[in-house]
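S.K.: Pasting the structures here.
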Structure P
Amino acid sequence: MDDTTDSEWIASEGWPVMALAGGVTILLTLISLPLGCFALGLLVWLRHTLRVPVRRVPNITRAVLAPADGIVVEITDAETDPPAGTSVGSGHRITIRTGLADAHLQRSPVAGRVTDNFLIPGLFRSTADIALARRDNERREITIEGEDGQMFLLVQIGSVTARQLVCRHGPGKFLAAGAPLGMPRIGGLTDLFLPAGSKPAVRPGQTVVAGETVLATGPR
């Protein structure tokens with residue numbers, strides 16, 4: 001097993017949020033001490049969710065790692081409900097809901113090269129109706145070609161709270177399995193489309209940890 005980070009610190013995607021929250025905390029403290037204390041509590045919460053947690057990547061052949069912290073809310077057959085406009089990920093689709101208390105830094109599910117990364121503008125509706133959120137909400141689609149040529153599609157889906165979908169890598173970047181990838185700010189859903197022949201290793205309702213939990217085994 002290998003550590004993918006050196007320490008628990010703030011992810012680069014989280015610093016703009018922390019800076020804004022810090023400024024608001026100082027301002028509210030000057031206006032009212034109770035408001036300042038409340039804002040300080042929010043700042044501590046943001047520090048928790050935007051951190052870079054130390055993760056240990058399992059050394060398992062053909063393992064597909066969870067790209068996000070949270071709870072598995074759906075496992076469906078992508079052949080009957082494929083991602084719009086692409087043939088990538090014709091196996092299963094695994095959906096993870098990231099809670100407001102979870103670490104938000106997302107990680108690459110496999111070792112491979114980013115081949116596409118683009119934002120599709122949309123709304124920021126509640127994700128209580130997942131199908132509606134997939135159809136209407138803003139999303140970012142990130143395609144990764146594994147070392148064996150298999151294609152994986154990771155989709156960040158916006159929500160009422162997740163209004164910025166960030167991926168720090170553009171096409172051509174090679175990533176190790178479990179390497180930091182980006183984050184939604186804050187919360188939201190993550191779809192991972194697996195290639196045909198992959199076998200899910202989790203079940204709905206299970207809590208997963210980005211970069212550590214084996215979500216599936218890839219095709220032979």
Structure Q
Amino acid sequence: MACVGIVGGLGVGATVHYYEKITAACKARGVVSDLVIIHADVDHGQGLVRAGKLDELADYLAGFIERMGRAGAEVAVMPAVTPHICIAQLLKRTRVPFINIVDPIGAELRARKLRRVALFGTVFTVEGGLWGQLSGVEIVKPQPDEIAFIGQAYQRILDTQRGNDADTVGLRRIAADLQRRDGVEAILLAGTDLAVIFDEANAGFPAVDVARLHIDAIVERLAG
């Protein structure tokens with residue numbers, strides 16, 4: 001069993017979601033989770049993302065990962081999609097192995113033979129299309145006004161940890177338009193806080209919960 005270090009706080013709701021799901025899945029398998037959790041500041045991290053300061057973001061996150069390594073973590077994870085924007089820079093700065101959220105996404109899409117998808121998450125995630133890390137799949141970008149709505153809705157969920165009917169209806173409308181207009185086969189729920197309003201069963205459109213895939217990979221490492 002490996003000790004897994006979680007860079008928490010990016011944001012808090014996502015960290016809680018991962019913690020609850022990881023510990024429940026491990027308990028169901030008769031495994032006691034071996035975790036180290038550290039808290040990063042989501043506002044500082046988001047500010048670096050907005051400013052495009054990816055090297056500075058990588059330095060910031062690497063500091064937390066190295067501290068967790070000294071506390072016994074043998075592998076690290078970030079329970080948020082957007083900070084993976086600096087993954088190339090981050091991997092050069094830390095000796096602790098990393099479970100990249102994109103790897104289980106790719107495996108799932110290949111298994112389901114999905115070739116054309118879109119993303120729901122922060123503006124940076126939606127516009128970035130997972131930053132060229134996902135190969136063999138076409139990531140369709142929504143229209144600019146749709147990206148703005150998705151990003152604003154996600155920020156409201158992140159800030160309040162609550163959903164509202166207008167955001168839920170609006171996101172479902174955009175998902176339907178992406179399927180009809182652009183031939184999108186599924187929407188990647190590429191923002192952990194979307195779990196406040198959606199999961200794969202109740203989304204109302206074909207959805208892939210990337211947090212679930214990431215959590216499954218983490219649990220496999222913990223149980224291995």
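Laboratory data are not the source of any read-out in this text; all were calculated from the coordinates shown. Because the structure is predicted, anything quoted here is derived from the model rather than measured. Cβ atoms are built from the backbone, for glycine too; each structure is taken alone.
S.K.: A value of 2.7 was derived for distance in nm of label points 7 Å out along Cα→Cβ at positions 125 and 165; which structure in P, Q was it taken from? Don't jump to the answer; show the numbers that get you there.
M.R.: Values: P: 1.5; Q: 2.7.
Comparing all candidates, it corresponds to Q.
S.K.: Looking at structures P, Q, which one was mean count of other Cβ atoms within 10 Å over residues 13-20 calculated from, given that it came out as 15.8? Display every interim value, and only then the final one.
M.R.: Working: P: 15.8; Q: 19.0.
Source structure: P.
S.K.: Here Cα extents along the principal axes in Å was calculated and came to 61, 39, 33; which of the structures P, Q was it taken from?
M.R.: On the way: P: 61, 39, 33; Q: 50, 41, 35.
Computing Cα extents along the principal axes in Å on every structure in P, Q gives 61, 39, 33 only for P.
S.K.: Now for a separate question. Out of P, Q, which has the highest value for distance in nm of label points 7 Å out along Cα→Cβ at positions 53 and 117?
M.R.: Of structures P, Q, the maximum of distance in nm of label points 7 Å out along Cα→Cβ at positions 53 and 117 occurs in Q.
S.K.: Given structures P, Q, which gives the highest value for distance in nm of label points 7 Å out along Cα→Cβ at positions 133 and 149?
M.R.: Working: P: 3.6; Q: 2.8.
Ranking P, Q on distance in nm of label points 7 Å out along Cα→Cβ at positions 133 and 149, first place is P.
S.K.: Next question, about the same structure. helix-only ellipticity at 222 nm (-39500 (n - 2.57) for each DSSP H run of 4 or more, over all residues; to 500) computed as -16000: which structure among P, Q?
M.R.: Values: P: -6000; Q: -16000.
This value belongs to structure Q.
S.K.: Who wins on distance in nm of label points 7 Å out along Cα→Cβ at positions 77 and 93 among P, Q, i.e. which is largest?
M.R.: Details: P: 1.4; Q: 2.2.
By distance in nm of label points 7 Å out along Cα→Cβ at positions 77 and 93, the leading structure of P, Q is Q.
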